[in-house]
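Have a look at these structures, which come just after this line.
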Structure 1
């Protein structure tokens, strides 16, 4: 039986869209990428030529209104996620939106409300790629009570990506574009939520160690408006505690890791340079790396899942708008706690 044809329009063909999403869609049977709208007409034409996309638009609104497409892939910076998502859903288009979901919780809730008004349409957030490979195995360990009772969660995302103050201002350092998310905070928290209960209380502190950066657009220095260092303490449902260290100015930092400490054992997941899982159980002399069975290794299938949901072949599991709104509540709580110096209870 022939597969339902699905026609995709792309708003914002940045590096991740070109590297992952376009090849991902083209690997799915009976899917066509028919149009693209980038930041300028010239860049739209460059992407069109590079990937043989037949139609280009100088404005994303024209693409969203085009009856030739069934779904919109949003690959822009976060400042456009809410506006494009709401417009696409109102136009009857399915939506796959790049992470982070939005700049702040208010925008995320607007997106969730727009999705709720159109339950016949698929609305999906590109998931955190961390833990996709090892996730099924880690989840099996947790189900089999390897940890016992979870006692502590440690989330690390500390490196030197923004250590050099002479490097140009990055869009992730501009709150007007990036929003309240700090570095890898949202993406690592989303991964942690797959393995642990949700937080019910958050206490955070943050700072900007390098307050100015060269701005290539103005040839002057511009203020950095997103913290380059944050530390967070959390209380989880069920009583476990959590600690987060997220930083872009940490020389020789630990990189990106998630540690799960339980009453019977420990699971440590390291994400860079490649995913690996280390485990230790009561009575072991030391932790040991685990070779994950082939049948328990996950993979990137974002575009495949999105199209499968449109065809009503499968539900969206990574990541629906409800999950996106939950991690945006956490990002909002971190921002509020850091600003007030007080703990913030969740849900907001």
Structure 2
């Protein structure tokens, strides 16, 4: 089981949904970065369930930094964070009953039945909490270099949010909001999600992310393109099933003259006159905002009757899932995306500019 990502800044995730602790280790981050524990708490609060639109499993997410930070700054040694699990209902889960669209069956095959199946075990969305805790350190380090990340719910059911326009203003606004929307459609969003919940169902959608302030030339051609590095990280998040950069699949609906991004000099500086390619050319950042969309599937845990199997009896069964589950993960996933993205961008920047990049 491989649980690490990165080459210079390496992030490792550990724990299971119903074990005593979950946690993560961030190794290789520049020493001397200020660690703001209040900001970590703020970020974890964005991921935490907080309304009828979320799961009833609410954890305090009391985190403990057990290494890598001294006197409020990173030391250069691995930063390890643990978070205690308190609110578990392990009796809600049966090892032999396979939940549709979950990892239950494939995990049982891959790990020969030794996996912790309770609450999805290591595959659970609960394990994203350490990503957010350690990602908060990377987010602040990036911001000190003028690099900002923002993610909003672009589409959920009939609700369609505004697109990014004034990127810096929009990102700053999003990062202050409880509901990650650029428009004022919180009530409509809640209505869509609660309608699915009332119908014993769930709902997915599309989220949109923007990164501003990246230097030109970040990434590699071919097998470590910036798109590829980002996509690899994003597909590591449970529920993400699609990604497109810039115009994405809309490129199929036009010609080069419709989608090429032109160049001009303005006061001696190179400017790109549009951003159809989402801020990336040839696998490298081009100075424009990097923009991509993610497709987030509906939460697979639903109370409707579904076809399944009992693995011990080798019988077909009808399954109605019990327990506490999100009718939509689209709100809570936004901060997870920002956090993991910050970690992989920190890795790309240190690979390109050296391990002391963040304190130069």
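For which of the structures 1, 2 does the calculation of Cα extents along the principal axes in Å, for residues 209-280 alone return 56, 29, 18?
Of the options listed, only 1 reproduces it.
Quick check for you: by relative contact order in percent (Cα under 8 Å, 6 or more apart), which of 1, 2 is greatest?
Comparing 1, 2 by relative contact order in percent (Cα under 8 Å, 6 or more apart), the maximum is at 2.
With distance in nm of label points 7 Å out along Cα→Cβ at positions 105 and 121 as the yardstick, tell me which of 1, 2 scores highest.
Numbers: 1: 2.6; 2: 1.7.
Structure 1 comes out on top.
For which of 1, 2 does mean count of other Cβ atoms within 10 Å over residues 137-144, calculated from the coordinates, equal 16.0?
1
Kindly point out which one of 1, 2 the value 0.85 was derived from, the read-out being FRET efficiency 1/(1 + (r/R0)^6) of positions 169 and 321 (r between Cβ atoms, R0 = 41 Å, to 0.05).
Only one of 1, 2 returns 0.85 for FRET efficiency 1/(1 + (r/R0)^6) of positions 169 and 321 (r between Cβ atoms, R0 = 41 Å, to 0.05), namely 1.
Using distance in nm of label points 7 Å out along Cα→Cβ at positions 49 and 289 as the calculated read-out, with 3.3 as its value, let me know the right label among 1, 2. If you can, show how the numbers build up before the last one.
Details: 1: 4.4; 2: 3.3.
Only one of 1, 2 returns 3.3 for distance in nm of label points 7 Å out along Cα→Cβ at positions 49 and 289, namely 2.
Here mean count of other Cβ atoms within 10 Å over residues 177-184 was calculated and came to 16.5; which of the structures 1, 2 was it taken from?
2
As an exercise: FRET efficiency 1/(1 + (r/R0)^6) of positions 17 and 225 (r between Cβ atoms, R0 = 41 Å, to 0.05), calculated from one structure in 1, 2, equals 0.75. Which structure is it?
Considering all the candidates, the number was obtained from 2.
Suppose you compute Cα extents along the principal axes in Å, for residues 273-328 alone for every structure in 1, 2: which one lands on 50, 29, 23? Write out the running numbers ahead of the final one.
Working: 1: 50, 29, 23; 2: 60, 24, 15.
Answer for the origin of the read-out: 1.
Each value in this text was obtained by applying a stated rule to the coordinates, not by laboratory testing. The structure displayed is predicted, hence computed values, not measured ones. Cβ atoms are built from the backbone, for glycine too; each structure is taken alone.
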